[in-house]
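These are the structures, in structure tokens.
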Structure 1
Amino acid sequence: MRLRILALAIAGLVAFALASQSQSLRHAAGVLLQLSGAPVAASAARISEHELEEINAMPPQDQAERLLERAINHYAGAAEEIARRADGWTGRIHTSEKLETMTNTAYFSSDLRVRAVALEIWLARDNLHKTADSVDELIRAAAAGNERRWFQLSSLGILGNRGVEPGRVFDTLMLYVRDPDGSVRAAAINGLGLLGTENTIAPLLDVFHNDSSADLRERAACNLADSGMLSRELRREAVPELVRFGEDPNLDASTRKWVFQALREITEQNLADDRAAWVHWYGARSSQR
């Protein structure tokens, strides 16, 4: 009898242990967050009043870095705070490893507003006020010819994107987009990408198709497909010409590959590097309009 009671007791303990372990495993499975799926909120994703008080007490450099971090993570109010403070930061913040890492992250965000935040930070860092005088100064400096044309033409693109003399900026960049010096053309291409207005699409397409430098053709392709400040809606305006590029037998293999890569990026259509497939897709799409 005692042996039977002891056996039952042991069996009960084992069953309890197994049940507890199973419950623990089920609990762990319930709280383990899978990496795939829709975003799961961890917080309100909004700058709290307490954090804003803390930011207000910081020097400009720390303000910029904290708010930029929040903007990258889509905290509500962060971009607006940067827009409100950026003019006051001009000439009061400086380049640092942390700031450069974060502005580069912001500039390659899939959110165009976050990219615009990076532009605001760059202007403040480089002590460039958003005025017509800044545009005048950069145009004169670029015309004088020096080793800082990348900075000057890129900065013009940024100023134009932020609403300062965009027409003049475009006209100036077009003066350099066919310059004999490849480094100057590269600066103009970067400026056009940063400007991001509708009228930049045609010259970027022209560079992509016709420039003698493979590197610059690739830069233009990237600015059309994904980089720079064009909106997704504006990028789609390049599709008809890109489809025509795909039919051009005179394109070299690398440029043809970039054409199809750009088409896939812009349209989100997973078609092969097959010009007939793209012509058929575009024709069917056009007939549905």
Structure 2
Amino acid sequence: AQRSREYDAYMHQRLSETNATILYGRVLAHISEYSLAVQHFHRLLRKLPVNHEDRPNIHYQLARMYRFLGKHQQAIHYFKCAKLLYRRLLPQHSYEYGTVLAGLGTVYMELNDSKNALVVLEQATFYYNCDSNNYNTETIFHFNRLSYAYYLEKQYDRALELNYKTLIFYKSKMPTDHPGHAQTYHNLGLVQRAMGMVNEALVSFKEALRMREVLLAPTHPYVARTCYQIGLLFEECKDYPLAYEFASKALRIQQLKLPSDHSELILSNELVERLSILNNTTV
């Protein structure tokens, strides 16, 4: 009960500090209406004076929306704009500057540029002041990004250690399941599979999927992302019917929510086609 009250107080403070118009755009993103969110934030940029205090945050939010849409060059552009604007406000806005660096590092990861991603994410760690051990949900979510970068760089032991550290935080500090908690399980599944821990990976992916289906919209792309990974895992285990089931679910969601040229949709389509042949079925 005490933990729930502390979390409620923390969230109330965060919401009270967030501009309502920006919060509306973030809600659109939460239900995966990314194109509507892009339109909303562009309208805000057109209306606000050039020196308005919200402009750095709006550039940051636009970058996030473009990243979700798989439009990485636009995302990089707006992250760099936000980075420049927040740099002028250092050291008062060190945390926000770290957030922008973390977002930029995430784009590099999605572009498979894991070396640059790791450099930028480790810079973000400094601005988040993670060495202080004064963690909150945002700094812990940064550990999710960092662990994924370690995974991409095949530094599996470091990734595994960071995932376990993050899980301890969520289990001890959060009153309920949290989207970041689901991401930790998703990342843990990736690392475990890479290390040959197939059964453990399946447990982690299924826990990530359970949380995401509860916390996010049923057609959220993050639900599809975990379904795709479960499909890959079952394919590796030669359980092609189950692999096809999860891959098809991922593809249906992505066809509904993502642009046709999105890399994740393309990968899911390739997996479904491959499994269709292996199952001797038709899509």
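Just so it is clear, none of the values below were taken in a lab; they were calculated from the coordinates. Everything numeric here is computed off the predicted structure, so don't read it as measured data. Cβ atoms are built from the backbone, for glycine too; each structure is taken alone.
Things worth noting here:
- Parent structure of the calculated result 19.2, given that mean count of other Cβ atoms within 10 Å over residues 105-112 is the read-out and 1, 2 the choices: 2
- Which entry (1, 2) yields the derived value -25500 for helix-only ellipticity at 222 nm (-39500 (n - 2.57) for each DSSP H run of 4 or more, over all residues; to 500): 2
- With respect to mean count of other Cβ atoms within 10 Å over residues 217-224, the largest value across structures 1, 2 is given by 1.
- A value of 50, 32, 15 for semi-axes √(5λ) of the Cα gyration tensor in Å, calculated from one of 1, 2, originates in structure 1.
- Read-out distance in nm of label points 7 Å out along Cα→Cβ at positions 57 and 249, computed value 3.6, structure in 1, 2: 2
- FRET efficiency 1/(1 + (r/R0)^6) of positions 41 and 137 (r between Cβ atoms, R0 = 25 Å, to 0.05) derived as 0.65 - corresponding label from 1, 2: 2
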